[in-house]
Structure I
Amino acid sequence: MRSKLLRIAVIVLSVYLLVRLFAVLHDYHELNKDYQNELKTKERYEDRNAELKSICNDKSKEKMIENAARERFGFAYPNEEFYIAH
């Protein structure tokens with residue numbers, strides 16, 4: 001009788017451990033997918049950052065930067081006045 005209970009306990013424990021193992025593996029794969037997606041997002045941001053730094057350092061695009069500063073942020077030179085028409 002004791003031998004049968006021990007076998008049943010071992011089988012139940014083995015099944016439980018297998019179920020937990022598969023749950024952990026599933027979580028690992030999900031987290032790995034999320035991690036890979038975040039790496040891709042990071043690469044896109046780094047590429048965009050490099051592109052923006054290039055634009056900022058490129059002297060031929062100073063006028064474009066000046067226009068963007070005026071239009072987006074309302075920047076102006078000292079003693080310069082501008083009006084916004086609606």
Structure II
Amino acid sequence: MPTLDGLAATRQIRALPNGRQVPVIAMTANAYAEDRALCLAAGMDDFITKPASPELLFATVLSWLEKADPEGRADSKLSCESS
């Protein structure tokens with residue numbers, strides 16, 4: 001990223017008043033356990049390594065969206081189709 005890496009960006013998001021409510025998922029080619037530990041220590045919620053299958057990506061994002069909205073207040077209909 002131009003001015004911040006993912007770790008610094010996550011720390012800044014977490015410092016915001018509602019920053020803990022935003023799911024942050026790392027998607028990186030760095031697959032070492034140390035990289036995962038750094039991401040989680042910075043406040044990221046999950047960690048996906050590249051290349052990631054679309055199924056894994058969608059399942060992970062959906063899981064965190066459901067955790068962020070446990071009462072299902074957001075529209076549950078997700079679509080990848082353009083209007």
- Note on the structure: Calculated from one of I, II, helix-only ellipticity at 222 nm (-39500 (n - 2.57) for each DSSP H run of 4 or more, over all residues; to 500) reads -12500, and the structure in question is II
- Message: Taking FRET efficiency 1/(1 + (r/R0)^6) of positions 38 and 62 (r between Cβ atoms, R0 = 35 Å, to 0.05) as the criterion, which structure among I, II has the greatest value?
- Response: II
- Query: For which of the structures I, II does the calculation of volume of the Cα convex hull per residue in Å³ return 140?
  - Reply: II
- Message: Matching task: 2.9 is the computed value of distance in nm of label points 7 Å out along Cα→Cβ at positions 6 and 22. Pick the structure from I, II.
- Response: I
- Item | Structure from which 1.8 was derived, distance in nm of label points 7 Å out along Cα→Cβ at positions 14 and 46, options I, II | II
- Message: Comparing FRET efficiency 1/(1 + (r/R0)^6) of positions 30 and 70 (r between Cβ atoms, R0 = 35 Å, to 0.05) across I, II, which structure shows the greatest value?
- Response: II
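No value in this document is a laboratory result; all are computed from the given coordinates. Because the structure is a prediction, the values reported are computed rather than measured. Cβ atoms are built from the backbone, for glycine too; each structure is taken alone.
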